[in-house]
Structure 1
Amino acid sequence: MILEVQDVHSYYDKSHILQGISLCVQDNELVTLLGRNGAGKTTTLKTIAGVVRAARGTLRFQGRGIDALPAHRVAGQGVCLVPEHRGIFRLLTVEENLKLGARRDSPWQLADIYRMFPRLKERRRNGGAQLSGGEQQMLAIGRALMNHPRLLMLDEPVEGLAPVIVEEIVAQIREIRRQTGIAVLLVEQNLEVCTQLADRHYIIEQGRIVYEGSNADFLIDDAIKDRYLGVGV
C-alpha cells in the first residue's frame, strides 16, 4: 500500500469540504477520483499533498504519517501533484521549468523527458507563456517526473485539450506506468480517458466517498454513472 487516507476532514475557513474521506492506492496502481464539480476532488489532492491541512483523520504514505508535514516535506517523500492550472512559470523557458523540478536520484532526467515529449525538446528555449495548453500539460508532467515521484497525482490533465493531444497524454501516462510502475491518483472528467487507464475508481459526492469499484465493474454500472456523474444512459 503506497497511500492510505482514513476519515480525513478538511476545511476552507468555515466551509467543511471533506467530510470523512477514506481511500487507498496500491503500489503500481492507477486510481481515479471522480465526481461533479465542487464535490471535493481537488481538495482531496491538495490535502494529500499538504497544501490544505487535514483537520482530522490520518494520511499515510508508504506506511508513514504525512498529515502533520508541510507541503514541501510531503513532496520530498515522493508525492507529486500536477495541479489543474499546471503551475508553469511563464517567464522561464521550457528547460528552466524542467530543471526546477530535477532531482539527481530521479529515473527521469532531462533527456528522458525530451524523448517522451519531443515537442518540449523542440520548444526548450521558448518561454512558458508561449506554449499551448497541451504543451504546458506535457511540461507540468515532465517536471513532476524529474522530481522522482512515487505517487503522481494528476488534476484534470486533459481538460480543454484537442483530441489528438489527449491521445498523446494518455499514451504517455501508460508509458510512465510501464517503465516505472509508478502509482497514479487521477482526477478527470473525461470518463473515456479514466476507463482506458484506471484499475479502480472512487466517486466523491459532497465531500464523502459514495462509490468504490474496479474498472470492469464501473464500466457496466450505468446507474452509478447516471446518479453521481450525470452521465445519461
Structure 2
Amino acid sequence: MEKTLTDHPEVLFNAIKAHPKEFLDTVNEAVESAKSKMAEQAMEDDFKNRKDPDTSKGTTIFGTKGAPITIVEYSDFQCPFCSRGYHTLKEVEKKYGDKVHVIYKNLPLDIHPQALPAAQYFEAISIQDPAKAKAFHDMVFENQEELGKKKEKFLDEVVKKVGADLAQVKKDIKSKDVNDRINADMEEAQKFGFSGTPGFLVNGVAIRGAYPADHFASIIDRLEKEGSAKE
C-alpha cells in the first residue's frame, strides 16, 4: 500500500477529491485530538514542576488569607485579556468561596502605556488600605476603556471613589517602595516564563493566558482531591 501510494499519489488525491468533507472532518478531528493531548501533557508537566512565588510581603491578597488554594495572578491593568481573566477569577471565587484567595502581582507590558501608572496607583493605595486597593483594582478592570481614554484623570477619579488619600497616592507612586514592588513582580513573572499577560499560578501550577473558569476548576478540583488523599 505504501509503495502504491508513493508511486501513484494520484490515488490518494482522487480519493480526497471524491470525499472532501470526510477528509477535512478527519483532519480537523486529528488536529483537535493532538491539541488536547498536548494540553494534557502541558498540564502534567506543570503539576510536576510547580512554581514557588514569593508571598511573604509587598503583595495584596484578595479573599481569605490562608485559604488552601492560592492563585497568584500576574496582570496588566490595560490588557484586554487581563480583563477577561479578571471576570474569570470572579467566577472562580464565586464557586469556591473561602477555599480560594488571590494574590495580585503586576506585569505591565510596554505596549500598554497606562499599565505602569495604574500599577503604581494600585500599589500606592495598597500601602494605605488593601481593601481600597481591591476596590480600585475591580473598578479599573470594570471600566478598562476609560483608562485608555482618560488616562491619569481616570485613575485620580477612581482613587477618590474608593476613598483613598489622593495626595498621598500621588506622593507614593514615585516612591522606591512602590516601584520596588512592581519590579519584583515583573522579575518573578519573567523567572517563571510569563512573557505575556495574564499569567496565573494555582498552588504553583501555571496557567498561561486567559483560560475559562472550567480550566481553573479542573486544576483546583485535582489539587483538592490530591490534598484529601494525603490527609
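Highest-scoring entry among 1, 2, by Kirkwood radius over Cα pairs in Å, is 2. When distance in nm of label points 7 Å out along Cα→Cβ at positions 126 and 222 is calculated for each of the structures 1, 2, the largest result comes from 1.
Among candidates 1, 2, the computation of mean count of other Cβ atoms within 10 Å over residues 142-149 that gave 22.6 used structure 1. Given that mean count of other Cβ atoms within 10 Å over residues 102-109, derived from a single structure, equals 22.1, which label among 1, 2 identifies that structure? It traces back to 2.
Given a value of -20500 for helix-only ellipticity at 222 nm (-39500 (n - 2.57) for each DSSP H run of 4 or more, over all residues; to 500), point me to the structure among 1, 2 it was derived from. It was calculated from structure 2. Tell me which of 1, 2 gives 4.4 when you compute distance in nm of label points 7 Å out along Cα→Cβ at positions 6 and 110. Comparing all candidates, it corresponds to 1.
Read-outs: derived from the displayed coordinates by stated rules, not from any lab. The structure displayed is predicted, hence computed values, not measured ones. Cβ atoms are built from the backbone, for glycine too; each structure is taken alone.
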